[in-house]
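In the part that follows, the structures are each spelled out as structure tokens.
Computed from the coordinates by the stated procedures, all read-outs in this text should not be read as laboratory data. Please read all numbers here as calculations on a predicted model, not as lab measurements. Cβ atoms are built from the backbone, for glycine too; each structure is taken alone.
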Structure I
Amino acid sequence: MLLNRVFRYELPTAIEFGNGSVHQLADHVQRLGGSRALIVGDPGVVKAGLVDRLCAILNKASIPCEVFSNIQSDPDIESVDQGLEAAKSAGCDVVVGIGGGSSLDTAKAIGLMLGNAGHILDYVGIGKVPHKGAPVIAVPTTAGTGSEVTIWSVMSDRKNKVKLSVGSPYNCPDLALCDPELTLSLPPQVTAATGMDALTHALESYVNKATQPISEGLALHAMKLIARSLRLAVVQGENLQARHDMLMASLIAAMAFNSTRLGLAHALGLPLGAHFHIPHGTVNAILLPEVMQFNLIGNTAKFAEIAAIFGERTEQLSQRDAAERAVDAVRQLKEDVGITQTLSDFGVQEEHLGFLAEEAMLSGNVPVNPRKPTLEDLKHICRAAMS
């Protein structure tokens, strides 16, 4: 990184982190001026009783709430439209999102549209939102997306088979209410996939060309926490320290990439998710080792540091050989936590690689990647991830 490069770091979101912190939800709603809340959560968190738990906390404080739960694993534009209508019909003036990235992205978009005219599609891209929306509180129950602090909402346009992103500081929640106890019941396979998503956020932010001192420190610490605790969180779901580490890692990895964007795993992951319905964390896990292999020569020193973070013995190795160990370490982590699928398992074939590469090349994550790819390079990465 050039020492004289000007950079900016901004985090509009307040963070409340700790075991049992969700019990203060009503106080936070009142502090934000909310009188009626829309609680946004997917069917999974409804079934787990977490939405009822939030309602009980709010009702005890005499704060009425409405529930919106028509959210799929890849939230779509229609969910935002329906949630917005529910909020307006009920007179809600604060939005509480609970769940993983799908729920939180939807909640953020609903809150945004409560304070802005038009349609959510008017704001696809970055920096297009003119005004702050209604207050949003984000309560994550997975440790992966970091949506509780990011400027992004990602939505599916199912008709055109594309994923669309709205990015704006106005899209950041007012509060991230992070309670590790809410992640204790997360199944092993979801823990693994979301944890690999958090790792991809931290790693891609750390090695890319937009990196800066604040994001670097956050990304480094996130990777250390993941190296220490992801395996334990998967095989010992009741391990509260491991859950604490992973929720913190997810949070601060998102704080890192919020200012830097990411890299080729995310550039390719979006079209792969849109066309083949591969869960976001899973597709990142499949792609990450192959993207790292491609990127090695673009930031060899940092990849060597990553190898050491993951416990590889690099003292007697050249920098290049040490960097190669980082790829081995991440591949081993992916396998240890049970992610063994390839792109082929989801129906990706050679004939699909052309349009996937072309769509990925349009991503804003490509220009910041440490190595400039060609279309053939992107297809090669996909081929490697197919076997």
Structure II
Amino acid sequence: MNFLMFAHGGSLNRGCEAIVRSSTNIIKEKISGAKVYLASSKPETDQIITKLDGIYDGASCPIRIYSYNWLISSLKVKVSNDESFALRKMENNIIKHIKNSDICLSIGGDNYCYGEQLGLFEIDKTIKAQGKKLVLWGCSIGKEDVTQRTLKDLKLFDLILARETLTYSMLLEKGLANVKLCADPAFTMEKEELPLPSGWKENNTVGLNFSPLVWKRNQNSQVAVKELIKHILKTTDFTIALTPHVILEGNNDYEVLYKYYEEFKDTQRVIILPDNLNAIQYKGYIARMKFFIGARTHATIAAYSSYVPTMVLGYSVKSKGISKDIFGEEKFVLNLEELSDSQKLKTTFDKLVAEENEIITSLQHSIPQIKRMSYKAVEYLDELLTVVH
């Protein structure tokens, strides 16, 4: 049984790596004879995921100006406003592998949160035209993201696996009958523990992850986070470990965090983790932290799944939904507007520290259940397989 994962932007986003890595593991663990292939827009970054059976270049290709395909595309758009020919040519790196696949998994968890995905829509149509099964794997989607075109695309799927209840409920409200609830596969991901870096205090280190994505959306958040660092240094004896999780050009956590490191390194209590670790190595460090403060969803999943009390910076539907499913409410999740309020950040952190034991107890109670929900996704896949056979 051949599975093709697509809509993956490469593993320099360690969250995307975590999804591919953990999904491959749980599929192979539970489905006998499963072979898992990945179409990636940056295939060279995915060689670290050793359990994959093959990695393809799935990058979009622009149509060369004045080429035959360009002329046909232009004609179709001009005469009948039809972009499908052009989109199929641009997405051919993925489309050409559909014929060898039994089930195609669209895996970019929040791809649908960034406007209409016309290229993906065309890939989805082609998968169904070739009679293959189509699954949206572990998704989060906001109500505001579901346009009429998006809804039409979502109806094509044989199975939509929502990774938290906010997305699940919203998609049901939209009238979709092909939706099941699961949890993000990354809750099941293993960890690799590297030696602790110089300056790390065992059982007394706080992780801090911040992203350019959040900073760009709320310019004042950078100053507020700086004030939070000062507050932690002043009111506790914790070491702060700045923790990058996405190291893409133009969207690089390390660059933002390094500025904080430069400013505070002389305190001897602020360290920065390297920018070249993989997802399981970052999880190995995050799992040994006392508290974690994070903007990247999969950095916070690494913390939650290791029973580390966590504060989330700049929520999206996914971080709201994940927190709600763990705690029964949105707990220690700050929205984007609140991130420019340094007092709010300090107060929330102090509350996190004060409630440490209760939070750990809650996590110990709920995380095993969340991990079972991650595996539930494979059970639903298995049910789909019986239809394929």
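Structural remarks
- Origin of the derived value 126 (volume of the Cα convex hull per residue in Å³; candidates I, II): I
- Origin of the derived value 30, 22, 18 (Cα extents along the principal axes in Å, for residues 255-302 alone; candidates I, II): II
- With mean count of other Cβ atoms within 10 Å over residues 7-14 derived as 14.2, matching label from I, II: I
- Structure responsible for 1.18, with Cα Rg over 2.2 N^0.38 Å, for residues 215-294 alone calculated and labels I, II on offer: I
- Label whose coordinates, when distance in nm of label points 7 Å out along Cα→Cβ at positions 39 and 63 is calculated, return 1.8 (choices I, II): II
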